[in-house]
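J.: Structures are listed in the sections that come next.
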Structure I
Amino acid sequence: MAPDLEGSLAGAPLYAVPQGEEPEKRAKLVSEEIERIRIATDVDGVVLKADTLGSLEAIAESLKRNDVPIRLADVGDVSKRDVVEAGVVKEHEPFYGVVLAFNVKILPDAEEEAKSKSVQVFRENIIYRLMDDYLLWLKTQRKSELEQEFEKLVMPGKIRILEGYVFRRAKPAIVGVEILAGSVKPKYRLVRAEDGKEVGEVQQIQEKGEALSEAQQGMQVAVSINKPMVGRHIFERDVLFVKVPERHAKALLTMFMDRLTTEEQEALNEYVNLMRKKIPFWAA
């Protein structure tokens with residue numbers, strides 16, 4: 001949440017020295033009032049600098065509407081201290097570890113610090129452009145992070161061992177399979193659809209003698225599996241699932257289900273239900 005800017009200079013009178021009042025006393029009052037402009041919190045949020053209190057309040061309200069927290073809001077040019085504050089936030093909240101500068105300068109030591117620590121500084125003279133620039137960057141960064149996370153996940157897959165295509169019974173077992181849903185890759189582990197027992201890890205995938213990095217739905221390929229013996233641990237016509245780690249399954253169910261095909265969704269749900277027979281609330 002954006003910090004409350006009450007107690008700032010909103011509605012304060014002009015600082016002309018009243019007749020008969022000592023200038024030093026008035027200067028002290030002004031200094032104390034200006035000091036109250038600087039609003040600092042302990043939250044991991046953006047650092048906001050603006051030329052006037054009115055601009056500061058307007059941008060803070062806009063950030064609040066967009067659920068962007070503020071760590072520090074201050075009137076004046078961007079200083080090295082501001083960049084250091086943003087750098088602290090960036091260590092654990094990289095999307096908020098930035099400086100938003102409206103109609104102010106970036107002091108030379110602050111600019112050097114920003115380059116050194118790779119702290120993003122957004123600087124504009126029009127409020128809506130400043131907000132648009134930052135929010136677009138924020139959206140792009142979040143999307144990129146999701147893409148990277150999605151790419152690291154083990155995808156659901158369902159295969160059937162083809163009858164009459166046992167090329168080697170063990171060490172490793174080499175069998176022909178049909179990909180019923182999703183995909184299979186080397187290093188993916190497999191479990192039996194019958195009881196969820198792990199049977200081994202895919203070592204290699206081949207199609208017509210050519211090694212593949214992935215086999216997708218509808219393909220018929222030969223796979224080598226390191227542990228099982230055909231006829232003891234796995235059998236012709238057996239259905240196997242890719243062993244999706246629980247954390248990956250939960251991420252797929254909660255964040256990426258819309259990125260999966262209908263067949264992948266069905267395979268994932270079947271696999272989750274299989275695991276929940278052994279461990280209630282698995283991936284819940």
Structure II
Amino acid sequence: MKIDLHIHSKASDGKLSVAEILQEAENRRINFLSISDHDSINCQAQAVLEANQRGIRYITGVELNVTFSDPNYQKGKAIALDFLGYQFDPHNKALSNKLETIAKYRMERAAKILDNLNAEFQKENMPTLTKEDLKQIEESIDGTLGRPHIADYLVKKGIVASRQEAFDNYLVKCDVPKYPLFLEEATKLVRDAGGKLVLAHPNDPHGTSLTSLSKALPEQTQIITAKMLPYIDGVECWHSRNTPETTSHYLAFVKEHRLIATGGSDCHQKPIIMGTVETPTFVADQFQ
């Protein structure tokens with residue numbers, strides 16, 4: 001069985017539509033799938049329907065950005081972590097309403113980021129961005145707006161050569177805080193909608209992860225034990241940027257604490273890596 005429970009569509013920062021993802025999944029013979037967009041469940045009803053039509057087993061998914069802190073690390077300074085919600089009712093009103101609030105905040109945040117970018121551009125005697133530029137960024141996506149979309153627009157405008165350059169030169173220092181969703185609220189939203197909450201890519205060296213607090217695996221799992229266990233149902237143990245050591249460590253951890261273990265490529269379709277992370281069949285058996 002081929003499994004991928006971490007894929008992004010155009011509803012967040014992926015490159016392919018739901019239909020294109022499911023066609024690619026069928027081509028790659030992926031049997032068990034979840035599209036888990038950032039702070040958005042707008043595509044879930046379509047994904048469920050089309051997956052069923054193609055004979056692909058599907059569970060609903062979402063990736064929530066959570067504000068987290070531990071007083072024992074970085075003097076309690078807050079960091080961002082990602083959590084994956086699975087198998088929830090996509091029509092749940094509380095979850096849908098909260099994500100609509102977050103989406104609205106994302107739009108306001110994007111406008112403030114553009115203001116910060118313009119301040120930097122003025123220092124460099126460069127043309128500034130306008131409300132029309134923001135409109136074009138908004139129209140280029142199907143769902144939630146984030147910094148990657150702004151980065152792509154800066155590439156399109158010829159201001160930078162790549163998304164990475166956009167972040168390195170501008171978007172890190174021009175950032176505006178994300179919506180403050182805390183773990184207690186995130187788990188209540190997902191569980192009340194009938195779902196499970198899973199800590200995503202906990203040791204990702206290039207992403208939103210516990211490496212912001214500690215790069216030592218034993219310390220990471222100590223943080224989870226002390227601060228997260230009542231609020232999570234599992235951990236993402238297989239990921240495209242995991243080392244064998246990371247997977248082994250977290251798999252032992254979930255077994256010790258009787259949590260579920262999930263896996264996925266975190267595919268944004270550039271390049272298309274969905275289905276390339278070897279995830280054992282028992283992962284599917286945890287979702288009945």
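Each reported figure results from applying straightforward, stated rules to the coordinates on display, with no laboratory input. What you are looking at is a predicted structure, and each value in this text was computed from that prediction instead of being measured. Cβ atoms are built from the backbone, for glycine too; each structure is taken alone.
J.: If you work out relative contact order in percent (Cα under 8 Å, 6 or more apart) for I, II, which one comes out largest?
T.: The maximum falls on structure II.
J.: Could you figure out which one of I, II the value 23.3, 78 for Rg and Dmax of the Cα atoms in Å, for residues 61-172 alone was computed from?
T.: That value comes from structure I.
J.: Taking 2.3 as the value of distance in nm of label points 7 Å out along Cα→Cβ at positions 181 and 197 derived from one of the structures shown (I, II), identify that structure.
T.: I
J.: For distance in nm of label points 7 Å out along Cα→Cβ at positions 125 and 157, find whichever of I, II sits highest and give me its label.
T.: The structure with the largest value is I.
J.: Give the label, chosen from I, II, of the structure having the highest value of mean count of other Cβ atoms within 10 Å over residues 165-172.
T.: II
J.: 18.9, 59 is what came out when Rg and Dmax of the Cα atoms in Å was calculated for one structure; which of I, II is it?
T.: Here the read-out was taken from II.
J.: If you rank structures I, II by distance in nm of label points 7 Å out along Cα→Cβ at positions 69 and 229, which sits at the top with the largest value?
T.: I
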